[in-house]
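What follows is calculated from the coordinates using simple rules that are stated; it is not laboratory data. Quantities reported herein were computed from a predicted structural model and do not represent experimental measurements. Cβ atoms are built from the backbone, for glycine too; each structure is taken alone.
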Structure I
Amino acid sequence: MAKKVYLEQLGCPKNEVDGEHLLGALRRAGFTRSETAADCDVLLVNTCGFIEPAKEESIGRILDLARHKTNGTRLLVAGCLSQRYPSQLLKEIPEIDALVGVDRLDDVVEAARGEASGNCFVKRPDQVYTEFSAPREHAQKPWAYLKISDGCDNACAFCAIPQFRGRNRSRRIEDVVLEAESLAAGGVRELVVVAQDTTSYGVDRYGRRRLAELLLRLGDITGIRWVRLMYAFPRFVDDELIDVLVDAPKVTRYLDVPIQHIDDGMLERMNRGLDGRATQSLLERIRTRSEVFALRTSVVVGHPTETAEAFGRLADFVADFAFDRLGIFVYSEEEGTRASHMEPTVDSATAEYRRRMLLDIQGDVLVRRQEAQVGQRVDVLVESHEEGSWWGRSYADAPEVDCAVRVEGRAAPGIVMQGRCIGTEGVDLVVQIGAAT
């Protein structure tokens, strides 16, 4: 009888792709996936180690699953937390049977079988991207994350990712395209391109940025309808990339470009590489190229040295620029980062107040933007049927982080359908479907 594995998937889209590789390796070795932790032979937690709340969640889930262990059950921990704190995890949580690092996903099979002499499959990330031998165990849905690189070279003051994910390492274009073709053959219609910094794609491997070229190659794949770009570093968004985002027929007019702040002093201390004027100029340059371009960004509040005046400039900018989509994060102190030594700090109550203020500002912006869609034609990627209704997303909405579309009329999953927006429900659109494309 095949052994069963339960995966607890945590963290960001990049980590989600790693989790699918872990499952693929185990499936190829004869394991079957279980949707419940009870009576499983292997309990696997793919952790996040980015910020303190994520680390706490990961530790909590490890401890929860440890309670499901019986004789013969193996508890494995993978992902960023295992990469960042291997010795501490093994010492503090003896129920863990093995750790799997971010650059050794194929070793999950040995860890699951318990046949190897060691219990720590962790090493420093290689200088080049590690292509894993097993195909991803991708769920049956019409979109997929496509990871094009790992690691980051930007050294933002508040971010610890380079410490455990390593420097930027790009995949070969041929490997990315091959995986995308496989996903398309399996029914994927939207590729969501991800990395710690997508705009640095190609620099390490080819000596120059090749993201724009890669997006065009992905758009040429039979079956793919949308190619969406996430995690673009503002300093590296150039005119060549903007041209592709605006003009390429299958690349969505959407860009996730985290600015983190707009105040000059804060941007300098965050080590973002652009001042406020250059950041605003970039955003306006994109906006002027197309009236139907969706801009998503994220900002951090409560970063050390953020004064009331600096936050006020950020709040005014969020209100005036009216981003289509916005993520707001409270600063989390991470050991080993430059920001962790900065003074003065911002107390948690003030940081949370600032977060809520931005949420209120952006909430009003989003309602206005969605209401402006009423009467307009909308293309919808239909995804699922829940509680008697079909649901999907527009070009302006990335999966798992943005808004949704409720579909009225005859629909089918995995198809981009054209319709007219007939109303809103909160921040979601209601679209009457016409034809499929």
Structure II
Amino acid sequence: MEKLVAGGEGLARFEGIPVFVPRSAPGDLLRVRLTDRRPDYGRGEIVAVLEPGAGRREPPCPYFERCGGCDLQHLEDRAQSAYKAAAVVETLSRLGHVQLPAEPRLVTGAPWGYRLRAQLHADSWRGDDGETVAQVGYFARGSHDLVAVAACPILVPELEALLPSLPLRLQEGRGPREQPRRLDLAAGGTAGGGPERRAGTGVAESAVADAQISVAPMVEGLPHGEITLTVPVADGEDLVFGYDARCFFQAHRGLVGELMALAVGEWEGETAFDLYAGVGLFAVPLARRYRRVVAVEGDGPAARYARLNARRNKAEDLEVEHLAVESWIDELPVDADRVLVDPPRGGLARPVRRALVQRPPRRLTYVSCHPATLARDLDRLVNQGPFSIESVVLVDQFPQSGHMEAVVQLVREVQPAPQE
């Protein structure tokens, strides 16, 4: 096996054709069964590990072989981060023809018990006694078959301790047709704090009594509604962010503060725009450095929390626009001091890329969780556009998975064209 590619699969070659093999490791000697053969690539599954590569280990979680929630538990934690970082750099070069000014800095955190959010799936049926039976877990890799779990070592302990009670709550007072098919869980607390999980085996102990947990949709007996995460900042004045299980929020409790600091940085100015702003994780600290900040967010609950978080943190000059970025983007002025974008996995929509090229800000910060779409967008913004890359930092927000967060700082090299 040659290397890992973005997303966490291993790459090998058969008769010169690339073959992608999930849950393989660089240096592995494997017996592989081809499951999909295309003219220019193939996919396979491991039949036997003949010789393990460096960094391979026995997966700590007993659900790993079937569960699709994790990709890389078969690799030592440190090896995962290094392999994933190399895969991001390779993807930016191969797909985006992007030349980085220096080797990206890699930021890592706790490899277990870190995840603040989870999306679980549920199934239910009538038992022989006529009572509802429910299961909760993750989809199996590559399918919609449910793998029921009673533990999940990547979740923060407060969420993991909730897992055994979820089927019982779903069974109470509802028939199978009334059961939700998906449950979103979120936890709050303090960034970098809270109960710790130092290993990937066993089950978390009971959660602390005052754990902040939100579940959506509403299920009787389960907590729902607003929770908060307190993020300590360098000057000693904490920032507090409210959200609930319906909202997007960053995944790694130990790295939220560092990601925020890396994205916002020390720059200052008159006006900044935070596009795909979520609940205001970047917009609120930007408002401490810019005289006016505009946050644009299309999701209704997230936009409402962004307004609440602006008031909560006394960000009086922060304006929240509840619009899809694609609908708002024509409002972007020429020669803005700063734009920060944190788009979904699909990256920047074409109208957004076009606006950033035609009306480039002096500084553009791109936060991305998907290297392929990041590569596409950087190709347009840098190779065909007015920006140059100042720095790239990779933040391993998703240990045990194939995903990696990137924070790219870009500066404008070409002055914007005069507007008629």
Structure III
Amino acid sequence: MTGYRQQEPPPGVRLAGVEELTVTVEKLVAGGEGLARFEGVPLFVPRSAPGDRLRVRIVERRPDYGRAEIVDILAPGPGRRPDPVPELSAWGGCDLQHIEDGLQAHLKADAVVETLTRLGRIALPAPVELITGDPWHYRLRTQLQVEAADGLTRVGYHARGSNDLLPVTRCPILVPELEALLPELPGLLGESPPRRLDLAAGDGGAVTAAPLVPGLPHGEVTLAIGDLSYAYDARCFFQAHRGLLPRLVEVAVGPWTGDEAYDLYCGVGLFTLPLARRHGRVVAVEADRVAARYARTNARRNRLGGLEVIAQVLESWIGTLPAGVARVVVDPPRAGLSSKVRKTLLERRPRRLTYVSCHPATLARDLRQLAGPYAVESVILLDMFPQTGHMETVVQLVLE
């Protein structure tokens, strides 16, 4: 009779029947949750800080891990503080406001490095530079939720993990000109408001809103980054940290020159315009037609030639990327590069590949795929999202 080895149950079964327990948080992981353990099973705890001794309640059980919420803080960790903006404590956009400003960025940086080395299985060059800016009043864009009932209009954010509205009259992560609008919005929106309102700010105190609402400014705003001027409106994606935008452009574009460069997921041309000053020809690809139109406008207004903007979904265009070009820059959404884009980059092998990412896990996955022909030359982290668990990463890869 052939013997067999009984498969061991997954570690998560140890959480069966456990409702509340006491844990100590070891560290932050990418995304900003704290990591604790119960009998070796990882427990992820939002709104926790390293060193916290907590009473927690299990809210999610998975085969390999669990998720818990804080019931009581028995002993705070060394970096914990009272929330500076308590009315935003239940909103995911301020998930780390309970940690001292000077500590947040370093904890997040450690989490990103750990994710890249563990999931990406790559050796990162030392040092990994961390760039920080103002932790408050930095955000150039926001999306607000709106509800109207019984003659009352409320404006705010969804509570973490739900569709419950948290009304707000202040939000000090926003630049002052956007925050100043918050108390006025319920009166301006009236009794039949849009369900969602996007706001963006530019230079000189200018703001814009979308959709079009009488009494609210609309249309484009402009923002100067160095000696380049960018136009956009509230419908467009644009990097949010006003003070760190020049550094982001600097580290992503860098000093390199060449005959041809490609800027993929180009938005309104944040990297496209400075690339055009360093390369004889630049091709920029953007699926969003509004953003692509602004990219063309920005190139024209800055008098930059040799620049083509293609309004097309990248997956349908990527097959036309030539082989062996000097430079490709990618700045994908949180989902990272699709398998088709990764495969094409590996086949066409640009000599320098710059990857700008806001999501460490998908970045790690993509770097693991790209690591064959490419060497990681540098990794630079920018804290573009203070008070949240997010971190922007710029990776320079060169063909070996």
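See the values below:
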item	result
Comparison of I, II, III by mean projected area of the Cα convex hull in nm² - largest value held by	III
Per distance in nm of label points 7 Å out along Cα→Cβ at positions 224 and 272, the highest-valued of structures I, II, III	II
